[in-house]
Structure P
Amino acid sequence: MKNHYYSETPGTESKRETWEFVLKDTKFRFTTDSGVFSKKEVDFGSRVLIDSFVAPEVSGDYIDVGCGYGPIGLSLAKAEPDRIVHMVDINERAIELSKLNAEQNKIDNVKVKKSYLFSEIEDDDFAAIITNPPIRAGKAVVHQIFEDAHGKLREGGELWVVIQKKQGAPSAMEKIEELFGQVETVAKKKGYYILRARKV
C-alpha cells in the first residue's frame with residue numbers, strides 16, 4: 001500500500017523533477033516526484049478533462065478531488081481567476097507539490113488541503129467538482145467520490161469525471177445516473193470518457 005499514488009505517505013524515495021507543459025494554451029511549470037500519479041507528464045485523461053471542461057452557469061468555488069501535483073486544479077484556476085479552486089488529496093507528497101506548483105505558476109486563487117476525499121471539507125455548495133478518480137484504489141472509493149459529490153454541490157452545480165471505458169466507465173455512469181438522475185458523456189477520446197452530471 002505504501003508505494004501507491006493514493007497512499008498517505010509514499011514509501012518511495014523522493015526524486016523531484018521539474019518540466020513544462022501547455023494546458024489551455026498556457027505554459028505551466030510542474031515539479032513532480034516519485035510516489036505521485038503520472039509524474040513524467042500530464043496524463044492523457046486529465047488533459048481531455050481539462051480541454052472538455054465548461055464552466056457551470058452557477059457561481060461558486062470548484063474542487064479538484066485527488067488533485068495529485070495539481071494539473072487539473074491549477075489549469076482551471078488559471079483560466080478562471082474569479083473562482084477559488086480547492087484541491088485535495090490524501091497523498092502528503094502530492095499536496096506539497098500542488099502548493100509548490102501553485103507558487104511557481106503564480107496562481108493564488110487555490111486552496112490546497114490534505115483530505116481523504118471530502119473528509120476534511122466542510123463546504124457543501126461547490127459549483128463544480130472535478131475528478132480524475134484514483135481507479136487503482138478500487139471501485140468502492142471511486143463510487144464514494146460520486147456519492148459524496150452529490151451532497152457537496154449547490155443546486156445547478158456539476159460533477160465532472162474522467163474515466164476509461166476499460167476501467168469502469170459504464171458502471172460509473174450507472175452510479176452517477178442513480179445519484180443525479182442523469183449523466184451526460186461530454187467527450188470520448190482513446191477510450192476515455194468525460195462524464196458530466198448536474199445537480200437539480
Structure Q
Amino acid sequence: MKYFSHPSAVIDEDCKIGPETHIWHFCHLMTDCQIGANCVLGQNVFVASGVVIGDNCKIQNNVSLYKGVTCEDAVFIGPSAVFTNVINPRARLERKDEFKPTLVRQGASIGANATILCGIEIGKYAFIGAGTVVTRDVPDYALVIGNPGRIKGWMSEYGHRLNFENRGQTICPESKVRYQLSDGKVVKIDD
C-alpha cells in the first residue's frame with residue numbers, strides 16, 4: 001500500500017509520505033513536509049512545511065508539529081503534545097526568521113499534553129512524562145517529568161524504568177539488555 005489517508009485529511013502538494021503510513025481524520029499536511037514509512041498520524045494532526053518525521057512514528061490525536069521540528073525513526077508523541085518554534089512570540093511581530101529547530105531522536109516517547117520548547121534536543125529513547133514542560137536538552141534514555149521538566153530516572157529502549165543500584169549497571173527486565181550509568185549518561189552495553 002502506498003499510504004492511506006482518510007477522506008477528511010488535507011494533504012497539500014509536494015508532501016513526501018512513505019508507504020504503509022496511515023493519516024486519519026482531519027489531519028493537515030502542508031507542502032514540503034516529509035513523513036516516513038509505516039507511520040500513524042491520529043485524528044487532527046497538523047504537520048507544517050519543512051517538518052520531517054522518520055519511519056515507524058506514532059503521532060497521536062491533536063498534535064501540531066510546526067516548522068523546525070524533526071522526529072527521527074520510531075518516535076511516539078502522545079495526544080495533545082505541544083511544540084513551539086519561537087522563543088518570544090508576539091502577534092504583531094513576524095519572527096519566522098527566528099524559528100529554532102527541535103530534534104526528537106530515535107525511539108523517544110513524549111507523553112500526552114507535554115510542551116516542548118523550541119531549540120531543544122530530546123535524546124534517543126528518552127521518555128517525557130505526560131504534562132511535562134521541556135525547557136532544556138534531554139539526554140539519551142532520560143525520564144523527564146514536571147514543570148519545568150527534570151530528570152527523575154532512566155528508561156530502557158523497551159520503556160522500563162532502570163534501577164542503577166548495582167555499580168552503575170542494570171538490566172532491562174523485558175529485553176535483558178544491560179545498561180551503564182556513568183557521569184550522568186546512560187549507554188547500552190549489549191546489543
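General remarks:
- Identity of the structure behind 18 (criterion: relative contact order in percent (Cα under 8 Å, 6 or more apart), calculated), options P, Q: P
- Value 30, 20, 13, calculated as semi-axes √(5λ) of the Cα gyration tensor in Å, assigned to which of P, Q: Q
- Test item: Cα extents along the principal axes in Å, for residues 18-97 alone calculated as 41, 20, 19, pick one of P, Q: Q
- At a computed 39, 31, 24 (Cα extents along the principal axes in Å, for residues 66-177 alone), which of P, Q: P
- Answer label among P, Q for the case where distance in nm of label points 7 Å out along Cα→Cβ at positions 10 and 114, calculated from the coordinates, equals 2.9: Q
- Read-out helix-only ellipticity at 222 nm (-39500 (n - 2.57) for each DSSP H run of 4 or more, over all residues; to 500), computed value 0, structure in P, Q: Q
No value in this document is a laboratory result; all are computed from the given coordinates. Worth saying up front: this structure is predicted, and the values here are computed from it rather than measured. Cβ atoms are built from the backbone, for glycine too; each structure is taken alone.
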